[in-house]
Each structure stands twice: as C-alpha cells, then as structure tokens.
Structure I
Amino acid sequence: MPTVNSYDDLPYTCLPQPTTHPARLASVVSLLGLSSPDVSGSRILELGCADGSNLLSIAVTLPESFCLGIDYSARQIEAGQQQIQTLQLENIELRHADILELGPEIGMFDYIIVHGVFSWVPEAIQQHILKLCAKQLTPEGVAYISYNTRPGWNMRSTIRDMLLYHTQQFDDMDTRIAQMRAWMDFLKSHMTEMSRDDLSDLGNDQVYYQYLKNESEYFSEMDADYLFHEFLEDCNQPLYFHEFMDKAHGVNLVYAGDASLINMFREFKSVRVLETLGELDTLHKEQYLDFLENRQFRQTLLRHQASSDETQQRGVAVMKPFYFSASLKPETESMPSLVEIGALKFEDRRILITEERPIGKAALLILYQQYPAMLSFADIFQQASQLLAEQAYQPTGNEREELATILARYASSSAIESSITPPVYTLEPGDNPLASPLARLQLQQGKMALFNLKNETIRLNNPILAHIMLELDGDHNREQLVEQLQQWIAEGRITPPPNVDKTTLTREALHQVLDSALKALAKNALLLA
C-alpha cells in the first residue's frame with residue numbers, strides 16, 4: 001500500500017452500516033436456507049475499518065463477541081482507539097496495519113466485513129483480501145464484501161474522469177477539493193441552464209444531459225471527504241458481478257447471497273422477464289439483473305465452497321428462531337374479518353401488500369398492533385391462532401408451515417423487518433433506564449447523529465431527549481430524573497413541551513414528560529434491555 005495515506009490527510013466520515021452487522025448477515029443466510037455461525041460469541045473481522053465506527057457499534061450490541069478492525073490510516077485508528085478507551089470496551093481491538101501483511105496470525109473469524117474497500121485498492125490487495133477471507137473464515141463463516149459495479153458505474157466513471165482531468169493540474173489536497181467543488185458547481189449550473197431549454201432538441205444526447213443534471217445535483221449535496229475518496233483516489237475499479245465472482249471462485253469462495261435481500265427478490269411486471277430469468281442459475285440471473293437495472297453497487301456475501309454444498313432448509317425449521325416487526329397498516333380501522341375469502345391490504349409509506357391466507361392476515365395484524373416490537377415466530381403463531389379462533393376459524397393443520405412461508409416471503413422482500421437474534425434494545429424502559437453507552441458518549445461529544453442499537457444512524461434534535469439521555473447511565477431512577485428535569489426547566493436550559501404549562505408544573509406532569517421522552521428514546525432503539 002502507499003506510504004502516504006490520503007485518509008490520514010482527509011479522514012472519511014464513518015457511520016454504521018446496518019447491512020454489515022453479523023446479526024443481519026446471519027439472518028440473510030438463514031432466510032436463504034443456509035447455516036451460519038452463532039452471532040453471540042462470534043469473532044468478527046473488519047478490513048478497512050477506518051475509525052472503527054461501524055465495528056464499535058457492532059461491539060456494543062454483541063458484548064460476548066470479539067471484534068478486530070484493521071486499517072492503514074494511523075490517524076483514523078487512533079481516533080477509534082480513543083473511543084474504545086473512553087467506553088472501556090474489552091471486546092474490540094483496532095490495529096494500524098497493511099492488509100498485505102496480514103496472515104494466519106490474526107486468527108479465524110466467523111464474520112469478515114470489507115465495506116467500501118475492495119473497489120478502491122489495487123489488484124494485489126483485492127486478491128489478498130479474498131485469500132484472507134478464504135483462509136481465515138471459519139467453515140460456516142460469512143464474508144461481506146461491497147464494491148462498485150458495472151454497468152451502473154460505466155456512466156458514473158465519466159464524472160470521475162471529468163474531476164480527475166480537471167484537478168490533475170493541482171498538487172495540494174485543499175486546492176483539489178476546492179476545484180472539484182468548483183467543477184461540480186459549474187456542471188450543475190450548466191445542466192440547469194440546459195434544462196430551461198427544450199431538451200428534446202438534443203435527440204439522443206438528451207439521456208446524457210439528464211444523467212449529468214441528476215448526478216451534479218446529487219453530488220453537490222455530498223461532503224468533501226466522500227467526493228474526494230470516491231472520485232479523486234488513484235484507485236476506483238468497478239467490476240461486473242461475474243468478474244468479482246471469478247475472483248472469488250479462484251480462492252474457492254462461492255456466492256451465498258446479497259446483504260440487501262430485496263435486490264435478490266425483485267419483482268418485475270413483465271412476465272417474459274420473469275420467465276426468462278427464472279430459467280437461469282443464480283449467478284447468471286444476478287448478472288442479467290445488473291444489466292437490466294444498471295446496478296452501481298453490490299454487497300456480496302461469500303462462503304466456503306464446502307459449506308455451499310449443504311442441504312438448504314425450508315419452512316418452520318428456518319423461521320423458528322426469527323423475530324419479526326412490521327408497521328404495515330390494515331386497510332380498515334375496525335377489526336377486519338380474517339376468515340372470509342378475499343384479500344386484505346396492508347400498507348405503509350413505502351409498500352402495499354395483499355394477503356389472502358387467514359394466518360397471514362392475522363400475523364400482519366398482530367405485528368401492526370405491536371409495532372415496533374420484535375416478536376418471535378412462536379409468539380406470532382400463538383397470537384395469530386388465538387385471533388383466528390376468536391373469529392371461529394377452523395384450522396387445517398397447515399397453519400404453522402403457511403406462516404413460515406408467508407413471513408419468509410415478506411422478510412425476503414424487506415416488507416417486514418426480520419432478525420435471527422433477539423433485540424438488545426428495549427421498548428419498555430425500567431425504573432433505572434440505561435441508554436447505549438456509545439450514543440451517550442456521542443452526545444457528550446456534541447454530536448447529534450447517534451449510532452443506535454440497531455446499527456443505524458439517527459438524529460436527536462429534541463433538547464429534552466438529549467438532556468435526559470445524558471443521564472441514563474443506569475444509576476438514576478425515575479424520581480431522580482424527574483427532579484433533574486424540573487431543575488433544567490427552572491434554569492431555562494430546556495423548554496417544556498407545548499402541552500405543558502411551565503408555570504403550573506406538577507410532579508405528575510413531569511412524570512408524563514419523562515415517560516414520553518423515554519418512550520421516544522426506546523422507539524429509536526437507544527435504550528438497552
């Protein structure tokens with residue numbers, strides 16, 4: 001690797017990546033009917049971990065695991081080590097190291113994460129990453145590797161070529177960034193002027209101009225660190241999916257799936273497309289899907305060749321350990337008939353589904369009524385069966401298998417949330433609420449973008465929530481929190497909610513404010529169970 005590291009000069013803004021969490025990887029593999037290592041107590045390796053933000057978030061949610069992060073940027077590793085020391089975490093280690101120098105001494109791992117690295121390093125490092133995955137992955141282990149893909153990056157490469165050409169005349173990073181911004185602003189302005197005219201006059205060039213307009217508008221909002229490392233780094237090598245898999249096959253790693261399941265189970269209106277693709281094996285089907293959809297980015301899961309030969313499980317055996325959550329609202333406000341023949345619609349802001357089977361309708365209704373709780377398969381089946389019994393439903397004996405099929409389908413299409421591990425967060429704060437130590441530290445450091453216990457990034461813009469969360473160390477009970485709340489309001493540090501009169505604050509009203517705040521924090525997965 002180069003001795004001068006641009007990531008030391010311009011650190012990359014690091015955020016948790018939900019699709020890389022071992023619980024997510026295990027869930028995806030399990031939904032595909034394959035086995036995976038137990039997430040609790042697993043060994044997790046992240047190559048190119050930057051300051052370890054993603055791995056740090058994972059370590060907080062998996063206290064029995066061991067997490068090792070490797071990065072070539074000494075500056076970013078040092079920043080992450082300071083966070084670990086402050087939090088006094090003992091299950092995570094960050095090392096400043098060259099990937100090319102890593103070998104068996106790092107040990108074996110159940111999950112290996114390589115996010116935002118593969119396309120941005122030379123061929124030799126790509127090969128070594130794959131060799132490490134092949135040699136250091138446990139027999140049933142899962143490796144996650146993301147990379148830029150063609151054909152989507154064929155057009156985006158034009159943006160990169162523009163920026164490289166324009167900035168090649170400048171030496172220092174600050175000037176190159178400024179000139180990169182200047183060119184993007186110029187491009188955006190030019191495209192805006194073009195759009196005022198009739199683009200139809202451009203003929204075949206209309207598609208190109210529209211693409212540049214959309215890209216210039218999108219990238220004008222992006223941070224400088226993202227733009228520089230995406231477009232001005234020496235390496236950015238997008239690959240066709242089949243090219244990546246050829247590299248993986250070279251070290252006896254095989255395709256297990258995609259971390260984003262919805263990309264594997266896409267639905268097309270064209271019957272011809274469905275029939276044609278349905279005749280292909282998985283690898284050819286995935287490549288043709290990329291061609292059809294101009295895909296720009298992939299999150300591929302790899303396993304050992306031997307582990308791929310196992311018999312895939314189906315039905316209840318797969319779904320039994322899962323937990324599910326869904327916010328899909330039924331089309332009727334009143335209790336619908338679940339046993340009558342006919343479909344019942346469920347929808348939220350992003351999706352509409354119809355369900356005809358009684359056990360499916362009952363299950364979706366149960367999930368909606370208890371959202372955002374994560375319910376086990378057993379709980380859903382028990383409650384749905386009870387609901388059907390109340391409507392005099394006559395069971396056929398196949399309901400459990402039907403429910404497994406229904407939940408698997410909706411989980412695969414991301415219509416409902418699923419996890420093979422129980423949530424580490426709680427929706428019911430106790431007498432001594434405890435917030436995520438990582439999120440509390442971020443608040444103490446003045447950050448409003450917090451990492452929650454679902455490995456997501458959320459923004460906490462409510463001062464009341466922020467003040468209360470800082471006190472949630474598990475040592476303060478509700479009475480103490482109410483007293484603190486009263487003091488903050490008296491000192492003018494926070495303003496009570498609009499429905500609370502500051503001049504007539506009662507103890508009961510303060511308890512209601514606290515309860516509302518705790519419920520909001522819990523709903524955002526910020527409180528530990």
Structure II
Amino acid sequence: MFNKLLLSKQFLLFCIVPVLFVTVVYLLHLSIGNFHQLSIDPEYALLYNGIVVGTGTFAINFIDHPATPLIFIIGFAARAYHLLFAELPYLHDFLNNPETYIKAANFLNVLLIAFTLSFSAIKIHKYSKSVLLAIGFQLALFANHTTVGISSRLIPEASMIIPLALIVTLTIKYIYSSEENVPKKYLWQFPLIIAFGVGCKLSFAPMLLFPFILLKTNLREKLRLALYSFLFCAIFAYPILTNFKTSFQWFTSIVSHSGMHGSGESAFINWEVIPLNCKLLFQLDPVFWGLLFFNIILVTINFFIPSLSAFGKRVRRAQTSIIITTLIISALTIKHFAYHYFMPFLFLKVFLVLLAAFSIKEIITNKLNYNPKKTIPSLTFTIALIFVFFEGSLIHQNYNQNVNRRATLEQSHREIKNKITDRNAAILVDAPYWGGPFEAYAHAFGFMKTHKRKTYYKTALKEKYDNFYWFIGWDDNFNHWDNFVGFSHIFNKTNSLYIYSYHPENYKLIKEKLNQFTSNNYEVNSKILYQNNDSTEKLIYIQLE
C-alpha cells in the first residue's frame with residue numbers, strides 16, 4: 001500500500017513539468033491565431049493528409065518530410081474530435097472548421113510529447129535512483145525557447161522530440177547498466193524509436209548510426225540492428241516506398257542541387273553560403289555548441305585514459321554517438337539551411353551536460369565510485385534550471401510577438417474582406433506561400449498536397465468555393481480545384497472579379513492575360529480597393545461591361 005502511494009506521488013511529481021509544458025505550448029499555439037493567415041505550410045498539407053487517414057485509408061502520397069507519424073496523429077485526433085463534438089458529416093465539418101481540427105491535432109501531439117516525458121522521467125528515476133536527474137531531463141523541453149516554439153505548431157519537428165526523449169532514456173539505461181553483454185532488446189528498441197523519428201523527417205536519418213556507435217556489438221548483432229532499422233523505417237516512412245518513383249526523383253533533386261527543395265544550381269553544395277549558414281546555426285544556441293565541443297574535448301582526453309572504468313567506457317560511447325550524429329545532422333542543415341531543421345535536436349542540450357559531468361568525473365577519479373544521490377544529478381538539474389531561467393523570457397517574448405503579429409494580420413485581412421461586397425464576383429488569389437486572408441487558399445494548398453487523394457475533397461470543395469481560383473505561376477491558366485481554366489471560364493460565370501495579389505511580378509502576368517482576353521471585346525473597369533503600404537499586398541476589383 002505504501003509503495004503504491006509512493007509510486008503515485010512520484011508519478012504526480014513527474015507530471016509537473018509536462019503539464020507546464022502543455023499549458024505553455026498551447027497558450028503559444030492560441031497566440032498564433034488562424035493558421036490560414038500565416039502558416040499553411042506545412043500545417044494544411046499535413047492536415048489534409050491526416051483527414052484522409054482519418055477515413056481509414058492509408059494510401060497517402062505525401063512524401064515531403066514524410067511526416068507519416070504526425071499524419072496518423074492528425075487522423076486519430078480528427079476522428080476523435082469529430083466523434084465527440086461535431087454535428088456535420090466528417091468531411092463537411094472539417095471543411096467548415098479546419099482551424100479547429102488543427103487545434104485538436106496539435107493538442108494531441110503535445111499531449112503525446114508530455115506523456116513521453118513523464119514516462120521517460122519515471123524510467124530515468126528507476127535507472128539512476130535520482131529524482132533531480134529525472135526532472136532535470138524533463139526541463140530539457142524548456143532549455144531552448146525554440147523547442148517550445150516548434151511544439152506550438154503542427155510540424156514534424158515537434159513530433160521528433162518524442163524519439164529524441166526515448167533515445168536519451170534508453171541511453172541513460174545503457175550507461176547505468178552493469179551488464180557486460182548488450183541486451184538483445186536494445187537491438188530492436190533503438191531502431192524502433194529512431195525509425196519513428198525518420199518517419200517524422202528524413203533529417204533524423206543520421207541517428208540510425210547512433211546504436212551502431214553506442215552499443216558494443218559483434219557482426220551478427222550489427223546485422224540485426226541494420227535489419228530492424230530497415231524494417232521499422234519501411235513501416236514508419238512507408239509512403240516513400242509506396243511512391244518510390246516520385247520519392248526517388250524528389251530526393252535525388254535535393255541531393256544534386258545546391259538550393260532548397262531541389263532548387264538552385266546543379267551542384268551538391270553551394271560553398272559560398274556555407275560560412276553564413278554555419279554562423280546562423282551557431283547563433284541558434286551557442287551554449288549547445290559549446291557543450292558539444294566540450295564533450296569532444298572530454299572524449300579525446302578519455303581515449304588516453306588506459307584504465308577507464310566500464311561505466312566510463314559506456315559514457316564515452318554515448319558521447320561519441322551523440323557527437324558524430326549531431327555533426328552529420330548539422331552538416332545536412334548547413335547544406336540546405338533552415339532554423340527549424342535543427343531545432344528539435346536542441347532538446348539534447350541537458351543530456352550533453354550530463355554526459356560532460358559523467359566524463360569529468362571519470363577523468364578526475366579514473367575509477368567508478370559514483371553515488372547517484374549526490375553531485376552529478378544535482379549539477380545537471382541546477383544547470384537545466386539556469387537554462388530555463390534565461391530561456392523563459394524568450395518564450396514570453398515569442399508569445400508577445402505572436403499576439404502582435406496576429407493582431408496586425410487580423411486587422412489587414414479584415415479590411416480586405418470588408419472590401420469584398422460583390423457576392424457574385426469570382427476571387428482570384430496570388431498569395432504568398434505562408435497564407436493570406438482567404439481560408440479557401442489554405443484549403444487549396446492542402447488539397448494540392450494530397451496528390452492522388454484529391455478526389456476525396458474535390459466535389460465538396462468545388463461546391464463550397466465555386467468562384468475561387470488561384471494563380472500557380474507555372475501554368476498559363478488558373479487552378480480551380482484541379483481544373484485549369486482561363487479568364488474565359490471565369491467571366492462566363494460572372495462579369496466581376498476580385499484579384500488578391502501579393503507578388504508584383506505575378507500580378508503583371510495576370511494583367512497581361514486579362515488584357516489579352518478583354519482586348520476589343522470588353523470595356524474594363526478596375527479599381528484598387530486595398531493596398532498595404534508596408535508590403536506588396538493589394539486587392540483589385542475588375543468589372544467587365
């Protein structure tokens with residue numbers, strides 16, 4: 001009875017940080033506002049594919065990340081929300097309330113991260129017998145404000161925190177283990193966890209090397225690790241295999257071009273941008289890089305200690321694993337740079353502190369004489385608290401920035417929508433990739449990202465947004481729910497049109513197409529209804545007579 005009470009108290013103790021995490025992240029999520037206004041990529045792409053999965057079909061064609069685990073989380077959240085709260089049929093309720101479905105999916109994803117952190121803390125306490133070490137590990141969520149920031153969005157980088165937390169947990173178990181031989185369960189547990197991360201984003205793939213470096217295995221065990229790694233990756237990232245031709249073209253384009261997403265010159269790398277990208281990546285968290293290079297120094301020193309303890313050797317292998325995989329991941333990030341590519345890995349910051357502390361102890365004592373109730377857990381916890389103290393103000397700053405940006409966008413978008421008074425007019429949109437005032441444009445983006453599964457949405461979207469068109473740039477016509485039409489189609493249905501434009505060069509092309517269509521046939525009345533002085537955003541009303 002007493003043991004059960006003690007366990008329940010420990011469980012509640014290890015829920016404090018995760019509950020705080022859920023609260024802070026969801027407040028940040030709400031501060032962003034409507035995602036169709038400023039963040040449709042990748043939110044609406046993932047959302048649309050998740051809704052398809054929610055119907056029970058797993059035949060998805062989205063391979064970009066591939067984000068498969070998150071897509072399934074979205075599908076489950078969508079079905080759960082619809083079952084509990086919706087009144088309309090599944091598809092129609094989603095089309096009417098896409099932002100609500102984003103909130104539901106984000107909430108479930110954050111809950112899964114929080115549950116993982118509670119579970120991991122319980123396990124770490126079991127292995128180390130230290131409450132402070134377990135809670136210090138949980139504080140890694142707040143050790144960099146960007147980790148909290150990415151969790152407030154529906155992006156695969158947020159889901160990557162789950163496998164990273166489990167990898168750290170399993171590694172701590174390995175470090176504290178006194179077993180001479182590698183337990184067979186490690187040979188499938190590490191690949192299973194890492195494959196989940198690879199399914200979230202292929203930038204996680206270098207972590208596949210982690211157990212090969214960490215575990216002292218023979219050839220047969222290495223082959224088993226490789227087999228399990230391939231098998232689990234095939235499961236968690238199955239759309240890459242089921243759409244192999246498209247995947248192969250996409251990934252070879254990325255590898256063989258110097259720009260983002262297969263753009264740029266036909267070259268493996270653009271050396272001119274490397275110094276700047278290195279600088280930007282370092283500035284993302286200088287302390288993280290300081291800790292990483294400090295661990296490199298400690299590992300180097302430990303290699304020259306002849307009588308290193310078994311504990312010290314396991315620590316050294318863990319350090320080497322983290323160092324090598326992190327450097328490879330950072331190299332990939334520098335090649336095609338974006339801050340969010342590396343942000344999830346900043347979760348390892350506190351773990352680097354722990355490894356450094358273990359390593360220093362081995363250097364000083366050169367023998368295993370470790371009391372888990374003393375110095376190292378306390379030191380790790382204290383440093384984690386210091387990280388949280390300094391990053392907390394940045395989290396609050398991010399919240400305020402979100403609120404201010406949301407207010408600015410809502411005001412300008414409200415002005416634009418208030419200008420649209422002709423309900424019979426068509427709307428042609430040339431919006432930026434991040435979104436705009438029209439929810440239909442976010443639907444259009446998500447719709448196109450479902451590829452062969454567009455048929456599930458096409459009829460309903462065409463009925464709901466019959467007069468909505470968008471300019472895609474690489475075709476002479478305009479996209480109307482996967483039908484490409486010209487001005488003749490638009491003006492056969494109506495004599496008036498609103499053009500929402502963000503890109504001046506695209507608006508110039510649209511005007512040329514309009515002039516070609518109307519020359520000698522129509523009198524054109526056009527009026528600029530809205531123009532943003534701080535950007536190129538504008539709304540034009542066209543009427544033919």
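Bear in mind these aren't lab numbers, they're just calculated from the coordinates by the rules spelled out. The structure presented is a predicted model; accordingly, all values stated were derived computationally and were not measured. Cβ atoms are built from the backbone, for glycine too; each structure is taken alone.
Data for the structure
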read-out: At a computed -20500 (helix-only ellipticity at 222 nm (-39500 (n - 2.57) for each DSSP H run of 4 or more, over all residues; to 500)), which of I, II; value: II
read-out: Among I, II, structure where Rg and Dmax of the Cα atoms in Å, for residues 380-483 alone as derived comes to 20.3, 64; value: II
read-out: Winner on mean projected area of the Cα convex hull in nm² once structures I, II are ranked, highest first; value: I
read-out: Entry that produces 1.00 once FRET efficiency 1/(1 + (r/R0)^6) of positions 140 and 348 (r between Cβ atoms, R0 = 35 Å, to 0.05) is calculated, selected from I, II; value: II
read-out: Of the structures I, II, the one that 1.47 was derived from, the read-out being Cα Rg over 2.2 N^0.38 Å, for residues 100-171 alone; value: I
read-out: Comparison of I, II - label where relative contact order in percent (Cα under 8 Å, 6 or more apart) is highest; value: II
read-out: Answer label among I, II for the case where mean count of other Cβ atoms within 10 Å over residues 148-155, calculated from the coordinates, equals 23.9; value: II
read-out: Source structure (of I, II) for Cα extents along the principal axes in Å, for residues 300-403 alone, computed value 56, 35, 15; value: II
